[in-house]
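Values in this text are rule-based calculations from the coordinates and carry no lab data. If you're wondering where the values come from, they're calculated on a predicted model, not measured in any experiment. Cβ atoms are built from the backbone, for glycine too; each structure is taken alone.
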Structure P
Amino acid sequence: MSIKSYLAHPHDGKKTELIEALSSLSNCEVIPAENKDLLIVVTDTNDKLEDENLKEQIEAIDSLKLLAMVSGFDTPKDN
């Protein structure tokens, strides 16, 4: 299980559009800042492939200007 948090900066005037796009993705939670054009994005994926696919989907959103990872936590599967 991989849990990561990001700061997402929208293009000017696109905060609402970015919130809607991110909220529509599974395994993705969005928390908008109240006083800035900034979003906190938390992702929770089951494996590395799912994590990479989700990040690619996020980075492809047109209203996203910048995505910066703040922290990441990965729990390895027991074999």
Structure Q
Amino acid sequence: MIPKRYEFLLFAFFMSLFMSFLMSGVITLINIGAVEGFLLLWFLAFVKAFLVAFPTILVVVPQVRKLVGLLIEKN
């Protein structure tokens, strides 16, 4: 098992992996349609998206947590 101290890093990795996979597929399909070679184009778009998404999530998630903390009513 992976130690607890790596929880955020693992969260960011999987969140960026799933979201970049899904969104690159959707956007590629919208932009070019289901053309020949679609899967290769999707894969190339996914790799590029993941390379941006992973470090972005590492930076953005803590800021979003703070923002949500400011907006949520305290009991």
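Highest-scoring entry among P, Q, by relative contact order in percent (Cα under 8 Å, 6 or more apart), is P. Comparing Kirkwood radius over Cα pairs in Å across structures P, Q, the highest figure comes from Q.
Out of P, Q, which structure matches -8000 when helix-only ellipticity at 222 nm (-39500 (n - 2.57) for each DSSP H run of 4 or more, over all residues; to 500) is calculated? Of the structures listed, the value fits P. Starting from the value 1.00: which structure in P, Q was FRET efficiency 1/(1 + (r/R0)^6) of positions 40 and 64 (r between Cβ atoms, R0 = 35 Å, to 0.05) calculated from? Structure P accounts for this read-out.
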